[in-house]
Structure P
Amino acid sequence: MSINKVVITNGLYQDKELKLLVSFDGNDKPVDLINLDITKVGEVSLATVEKVLNDIDACIVKLDTGDKGFIENKKLKSESFVTRHSDKKLVCQADQFYVQISQDRKGVKPYSCNFIAEITDENKNYNFINYYLDNYASKDTEVITDLIDIANNCNARIYEDENISLWNVYGLEPTEAMTIIDVNSSKNYGKSTVMETNLEALEEIARQLRLRSISGMIIVDLLKVSNTEEKEIISLAKNIFKSDISLVNIHGFSNLGLLEITRSRCISNFTIV
């Protein structure tokens, strides 16, 4: 899916001012709507080891923002630590190194992090917007914002129309809910097969979940198919959802024939080295 335009602006949602990133494809259809006040994915921090978890071969670290982080020891490269207290151990308490948040925390759990071997002026101020543009947009993608600090950081075009705000131009709202979707064949009756209708529905569901930032458990009541076709749908659904920026798991069909899907707000498949 090609991202042709990215809009970054503030907007009011349920009496709260949010900083939003909205992206559009070549047909000006919204692709992603992300609440930038929620995610810290992409942020770079100096991490200090608070506890080495030998039983699971990982560390709990304190980030220079005051947040807690978690990193697997296999990701560490001790020769690139900022501060190292032992030449015999890979990592010790109070060791310091740079990390990048790779997954937002869930509840009270710490942020999952990746190790950064080298810190530069370019990646020191790296954040989610940089990550999104680097991984989902092209060099030709137009970036528009009415936030000066954002514009300076990502070479965006400043929006200056005083008659209508960007929020009003692109008035989309983030949504977080447990979602149940019922697919029916009324509009496609006699025009397509059951499988074709189910796959068409899944493609639109994938687009809407991503656009509306819906996370958690998604239950889809598809049109009834055979057990063999259910296996085919699971395989095809995994392909349909693979371009989502968040982690989507297709769990399969329940005993009642409902397709179970979970979608996380987190992004965990990137790193800077």
Structure Q
Amino acid sequence: MAACAMLFAIILPAASVRGMDAENRETLLREAIEAYDLGLGLQDENPAQRIAHFRKAATGFEAVLSSGIDNGYLQYNLANAYLQLDELGKAILHYRRAARLIGADESLQANLKFARSLRRNQIQSSGEKELFETVFFWHYETSAKARLMVGLLAYVAFWMLMSLRVLRKRSSFGTVSALLAVVWLSAGVSVGAEVYNAQNTREGVTVQNDITVRKGNGEAAAPAFEELLHEGVEFVILEERPGWYRIELPDGNAGWIRQSQGEVV
């Protein structure tokens, strides 16, 4: 499988975390990166050995994460390893986690888009949601940091123009001031909405194949719809009960899956 995978250097804190000291973490990380590079070097010459190298890389990156390091580039590297292993659910999961920490990185978004294109379930967003995402594309395709910066610049420019109008006692700059106000307010609402959603909306990704979405939280419940879900499907968690998630898919369909079948972003 061809993948636009990229590996990044990671700076880890020196302090000991959860029983693993800095030296052990550095060793694990170095071995994981070396294993990943060896896997790439093999290409398709030795599939079994290639997979073994990528598995070692993924295991190493997971171990460093488990030690308490939550680093966006570490998540990115782990996602790349899973993508090479054709484990799309875990690849998309860790690309999503990396995006939350890194922001709108062009290479990351390209890898995520590529991974999404390989999913067996290609579930289209509902018409209303798709229209919203098209109209407000800038909200979804730029980082919160970039939108915040644009909003702050527009805010400063707006008040500078308003001051000039007062000092010169002229009514010029009205159109420009209005546009700056729109940009400032839109950026503020966009960032605020993202922060609110991050705090109040839980999202997940399926990490297994042949998942039956059910009408209730039990194996005896009837299927909510006929199509089985496979790894890599992204969803919103509507409700949680012991061992089960009630999820909503991009097309608006909803139902229950076992917690082991999906992981929270």
Structure R
Amino acid sequence: MRLVWQLIAVAAVAFIGMQGAMAVEGNPWLTLVIGVATAVASVFAYRWVVRRTEHREVTEAARPGAVSAVVRGTLLGIALFGLVIVNIAILGGYQVAGLGSVPAAVGLVGFMAAAAVTEEVMFRGVLFRVIEGWTGTWIALVGTGALFGLVHLVNPNATLWGAIAIAIEAGGMLAAAYIATRSLWLPIGLHFGWNIAGSAIFSTEVSGSGTPQGLLDATMSGHILVTGGEFGPEGSLYAVVFCSLGTAAFLWLAHRRGHIVPFPRRGTRSDAVGTTLPR
């Protein structure tokens, strides 16, 4: 039941935050405030519910080193998405007509902060971590990655290929970043950086959920495998390839650090750092 209670706690914060963002739609500064508040509240809710249900220190969301890890992850996420856009632009698939809107970009930062943190807490903090304890790293990695892709099928312009791409690039890389660090902060930063690059900076379609107006006034055109089509650059082969390389790098680091959890032996369960404990 710990998985259920943990998901309920974080999902409740995400739902309340979403309702608040919808209530102030059109006001970017209030959207920023509500988005950041939702992100912070989801972490506090996660810490609280994990302590209550697992009776331990929540080391994966510890405060020491949190800011530096989030900053590093954010910069890496922006750089990765920028690399995708540069390659699409070289083939003529991304064109900039001029400058967009700074206030709109500010609101997007708040919205994406809430989305990145709540999704990472739910998918990596709760689902991946708990399932890994039951099945080991590899099954949890594939299973939660596939689920992460599937939930994006509800977006208005979602496609099956887009969901598969998200499962590979985001579900894989973000989980691998968690495995390598055994902390939520780096994947949170990666997710946030990737999202604000796609929305607040480059103004592209985001996971099939719409094309926001960010800092740049831009359009995309070309073959779906290059641009991602209506799903956005996350459906581009460039995104799949670059993020898959990131996944491989994080998993290599996780292996070096001994963070890969083998399939638990019968009668034991695995903890978050790859050892086994009596039930």
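If distance in nm of label points 7 Å out along Cα→Cβ at positions 215 and 247 computes to 1.1, which of P, Q, R did it come from? Intermediate values should be presented prior to the final figure.
Details: P: 1.1; Q: 2.0; R: 2.9.
Source structure for this number: P.
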>> Matching task: 18.4, 62 is the computed value of Rg and Dmax of the Cα atoms in Å. Pick the structure from P, Q, R.
In response: R
>> Ranked on percent of Cα pairs over 17 Å apart, for residues 111-158 alone, which label among P, Q, R comes first with the largest value?
In response: Q
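We did not get these values from a lab; they are worked out from the coordinates using the rules stated. Predicted model, so just to flag it, every value in this text is computed and none were measured. Cβ atoms are built from the backbone, for glycine too; each structure is taken alone.
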